[in-house]
Structure P
Amino acid sequence: MKRPTFFEGVAVAVAASVSGAALFAVLTAAFAGGAVLRLLIAGIGLAYVLYLLARSRERVGRVTVVTAYLALAAATWFVAPPLPLYVVAHIGMIWLIRSLYFYSSALSALADLGLTGLSLAAAVWAGIHSHSVFLAIWCFFLVQALFVVIPASWRRSRDKASIADDADRFECAHRVAQAALRRLSSVR
């Protein structure tokens, strides 16, 4: 499966923003705003985790990851920490899952952590200045869509000269091995 694209991330941002804002508007009429916000954070977070798992090439541990996310969501729901800590717990789990499933180096994971912090800052800024759940979710997931530009690994790619050197070394080793076999077969 191919790695997600930026435009796919924008589509995810649109879907999350529209559904999150619509659900918030409908559910706040019947329930308290804080509970609805917590429910939306957990629900949208779970949907995003499922999207990430569906787009990942890794096949190992998917059930465990979903179970761990649900356990974290349930634990934070029952412990009921302040809303900022609740948000950070869910965003931290999203970052951890993306780091495990899309990156093979610590530098890539740290770059993604920076991007996650930037997306949280953008969402908080948009929410404070516009008082719009739609814009807060939109800004968060729009910045999150940029994770596709972070390389999976920061290792340098081998250039053609080093590949040619490897071929030369192989040929040399092959010749030495053939000479050794000739000597062994001629000794009686």
Structure Q
Amino acid sequence: MKIIGLTGGIASGKSTVTKTLEKLGAIIIDSDELAHSIMQPYKPAWNDIVKLFGTEILNSDETINRDLLGQIVFNDAKKLKELNQITHWRIAERYKEDLRVIKKENPNAIVVMEIPLLYETHAERICDEVWVVWVDRETQIERLMKRDNISQEDAIKRIEAQMDLDEKASMADVVIDNRHSIETTIEAATRNYIERMQT
């Protein structure tokens, strides 16, 4: 089994690369999906988050309003750290279990773990190699503002809450430049994946 850690910055275009690799046969572990799962109503992480932030962060169906939660933590570094302390280890437990199952069922699989905070949570330690989806800061700000319909100030706060994207790229085994067309990104992801299949 080969494990590729896929990361980048917020709004850098990780999902485009993930979808491309999935079509090529990779098994995907999406840490955002795992985060959604552990935060379902009345699960332990949900209980801890509601205890910390209060019931005002809940929607009418008692699910966590992730947009509202994001607004809170990206304006308060202490709260962001506390939220991460609740969620990160639980997400790690889930993807480690997924990896155990995949290795047992398909020992020759290529697994792509899409983890936005891969380096921040030291998940690169269990990867055979790391791919970073990179864009320049100006493009990242512009795309995040458009995607989430937020101000430039809020976009910058969210970007600066993560490790610098240039720093991530400097540590990566593969850097996918996502400043250009989607076709160019897909071609780069495909080329690198095929090279990995042949080694």
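Bear in mind that the values in this text are calculations on the coordinates, not laboratory data. Keep in mind that this is a model prediction, so the values were computed, not measured. Cβ atoms are built from the backbone, for glycine too; each structure is taken alone.
Of the structures P, Q, report the one carrying the highest value of distance in nm of label points 7 Å out along Cα→Cβ at positions 53 and 101.
Once distance in nm of label points 7 Å out along Cα→Cβ at positions 53 and 101 is worked out for each structure, Q has the highest.
30 is what came out when relative contact order in percent (Cα under 8 Å, 6 or more apart) was calculated for one structure; which of P, Q is it?
The structure behind it is P.
Starting from the value -27000: which structure in P, Q was helix-only ellipticity at 222 nm (-39500 (n - 2.57) for each DSSP H run of 4 or more, over all residues; to 500) calculated from? Spell out each step's value before the answer.
Details: P: -27000; Q: -17000.
Considering all the candidates, the number was obtained from P.
Could you tell me which structure in P, Q was used to calculate distance in nm of label points 7 Å out along Cα→Cβ at positions 5 and 37 as 2.0?
Working: P: 3.6; Q: 2.0.
Attributed to the structure labelled Q.
Comparing volume of the Cα convex hull per residue in Å³, for residues 61-116 alone across P, Q, which structure shows the greatest value?
Comparing P, Q, the top value of volume of the Cα convex hull per residue in Å³, for residues 61-116 alone belongs to Q.
In terms of distance in nm of label points 7 Å out along Cα→Cβ at positions 29 and 133, which of structures P, Q is highest?
Working: P: 1.3; Q: 1.9.
Checked P, Q; max of distance in nm of label points 7 Å out along Cα→Cβ at positions 29 and 133 sits with Q.
For distance in nm of label points 7 Å out along Cα→Cβ at positions 109 and 149, find whichever of P, Q sits highest and give me its label.
Answer by largest value of distance in nm of label points 7 Å out along Cα→Cβ at positions 109 and 149: Q.
For structures P, Q, which has the highest computed value of mean projected area of the Cα convex hull in nm²?
Across P, Q, mean projected area of the Cα convex hull in nm² peaks for P.
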